[in-house]
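Q: Please go over the structures that come below.
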Structure P
Amino acid sequence: MESELHSIGELARASGLGVGTLRYYDGAEVLTPAWVDPQTGYRWYRPGQLADARLLARLRRVGLPLAGIRAVLGAAPGSGTAARVLDAHLRRLEEGLADARRELSLIRVMTDQREQPMTTTPAEVRFTVSAEELAAALDAVRFAVGGDPGTPALAGVLFEPDGPVLRLVATDRYRMALAEVPATTAPDRPDGGTIVPTALVDALRALLGAGAGAGAGAADAEAEVALTLGGGLVRAETGGHRIEGAALDFDYPDHRVLTRLEPEHRIDLSAAELRGAVETGATRTLPSGPNGADCAVTVLTLTADGRLAVAGAEPGPGSASGDLRVAVNRDFLLDALGVGRPEQLVLELGGPIAPLAIRTPGREGTFSLLMPVRVPDLG
């Protein structure tokens, strides 16, 4: 048999993969040998596996994660799976390059300020947005603002001009909410955005009026807000009124990495039905709230026919609730479901340890994420 097979050393030399690397991918069940000598434990590979090994070497070179490598090598011919995995990885690489360029631009600004300390005050950015749409965006993210004194950078909303949109971001580390508002194009100034403190966020929302963002009349819908960001200040003007205040002088966490999701399941469902199921469904009490406080946890699962359901308090083996279960803080989930009171929702699930994304159809840049809760019997 050995004369018909490649030894692990031969396969390593022919593919460019190290012997230790081949052993690793055997253990990961990505490239398993055709035969293992029961006495010596030595691995032997079929001639046809050389092509897989060479493909594996190239996939490693471009940084494809293990799950992606497994999907490409195991893809059925003609399924298109390999192409989809590679396209998704290319998008991640392009997004990562865009992030690197943005960070390097900011680094250049910071180094210039160190070298020229007399010109450290950044230029102001001025642009306008719809008052109604800004109010809706503030409503969409306000529930996720942090309140922990130990993380002062999260005690506000990040206002991040990005070309034709203004992006709002809020997080308390357990959840994150994002919203986008069309804006007059702001100058390209890579400063990482402006953190508007919570009190100023609430004052701005009050300035926009109770009706804005919730079916306001035609006159309100046409109103605009002139925003000025920069120099450590935030200014908003609309309808002859103006408010301003100091921005928070912190670096906001990078939200882009967390929001690059690759969901395994996308479920369209009625928002009212899901709220009802969560409000009446079973929960577990776990120390998963802020500062380790006990909180009610809802476990979401997929039924055999692909519908989303709330799992029972103690699902046992053979439960009809399916294999995929994602546990989240119940109160946080209800907060996210209450934003805007949409009729339909799209939930994206990537597994028990991936964030749960909650989207409203037609609002691509506005969504929320809930961090999963680790439940011992869910793995």
Structure Q
Amino acid sequence: MNARVPAEVFPPGEFLREELEARDWSQQELADILDRPPRLVSELIAGKRAITPETAKGLAEAFGTSPEYWMSLESQYQLSKVTVPNDKVARKARLYTQFPVREMLRRGWVRASESIEVLEQRFCEFFEIADVTATPQLSHAAKKTHAMADTTPLQLAWLFRVRAIAIQQVVPTYSKAKLLSAIEKLRALTLAPEEVRNVPGILAEAGVRLVLVESLAGSKMDGACFWLDSNKPVVGMTLRFDRIDNFWFVLRHELEHVLREDGKAENRAVIDTDVGHSKADLPECERLANAAGADFCVPKAELDDFVARVQPYFSEERVLRFAQRIQVHPGLVVGQLQRRLDRHDFLRKHQVKVRAFVLPSADVDGWGSFTE
């Protein structure tokens, strides 16, 4: 409920003068009563001095009122003197509510400006909307205004940065058959960490746009899949966990979304946070994508057989021999065993880093590198 604003606000000194006249007191007499200098009373009446909490208590005792009465008069008067030339504060507050303004400015996704009009226009250009009240849509074909309604501001900004980079990529026409063939090529790369450098090129040949954008703090995003139009899939990854098993698991997870065309019909992005976590309420598409990611890292039948044969004695030597036999890096086996055993400290030294290998060959924004 909005507070009532008086049509005209008078300085507290006017009310103080009326109180003196009603009692036929002089300024000197009030000063004597308050045990304060006569100059104080004179300046209060003239509006040259503000009423302090101490003075408000003294006036309340002298006139039988309350300290809050005098403080309220002072507050209303001081507020009335402050003129706001425009609604800049409210407009900036709305902008900060809708988008992660500070982080987007820090990363250079949007250039800063002292003018709220210019700043609003730059955010509209980034999200390709007519005005800041419009709902951003990843696909030009999007018709459902609620398609991005469940997306957080952090996720939305990240998605549009991925989209801006993906649009600039020139790749052949996508086909499911080409992606299935690409996945077989990717499987052959899982033995050596440095081979991840070939991933962007292989996916591009299949018509899949891969974009790596560093995650925004607090978003907990691992990746996303969306479509620029009916036949242009985009996979975005944050690489927030720099481990070989996480890289391959998340990538294959997102590629399963592409193969199944998840989100395409609804014109929405499939956003993946905390990929791989087993939750009972996961949607079917997420369960299938998790299964595809796990099977890509270590075929389920092979892992089931290995666990049945060696548990509970999962020695490092046995894990290494198993990884060598199925031709994958030990880190992928370790990652799957950690999930299976619920032991995330198990042989962690084999979960080597791969981010430095893939960044130079990909379209990247973050980690000190920025794609124009």
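Q: Once distance in nm of label points 7 Å out along Cα→Cβ at positions 161 and 265 is calculated for all of P, Q, which comes out largest?
A: Values: P: 4.3; Q: 3.3.
Going through P, Q one by one, distance in nm of label points 7 Å out along Cα→Cβ at positions 161 and 265 is largest in P.
Q: Name the one structure among P, Q that P(r) over Cα pairs in 20 Å bins from 0, in percent of 24, 35, 17, 17, 7, 0 was derived from.
A: Q
Q: Given a value of 3.1 for mean projected area of the Cα convex hull in nm², for residues 225-272 alone, calculated from one of P, Q, which structure does it belong to? Numbers along the way, then the final one.
A: Numbers: P: 7.1; Q: 3.1.
Here the read-out was taken from Q.
Q: Which structure, out of P, Q, was helix-only ellipticity at 222 nm (-39500 (n - 2.57) for each DSSP H run of 4 or more, over all residues; to 500) calculated from, if the result is -9500?
A: P
Each value in this text was obtained by applying a stated rule to the coordinates, not by laboratory testing. From a predicted model like this one, the values you see are computed outputs, not experimental measurements. Cβ atoms are built from the backbone, for glycine too; each structure is taken alone.
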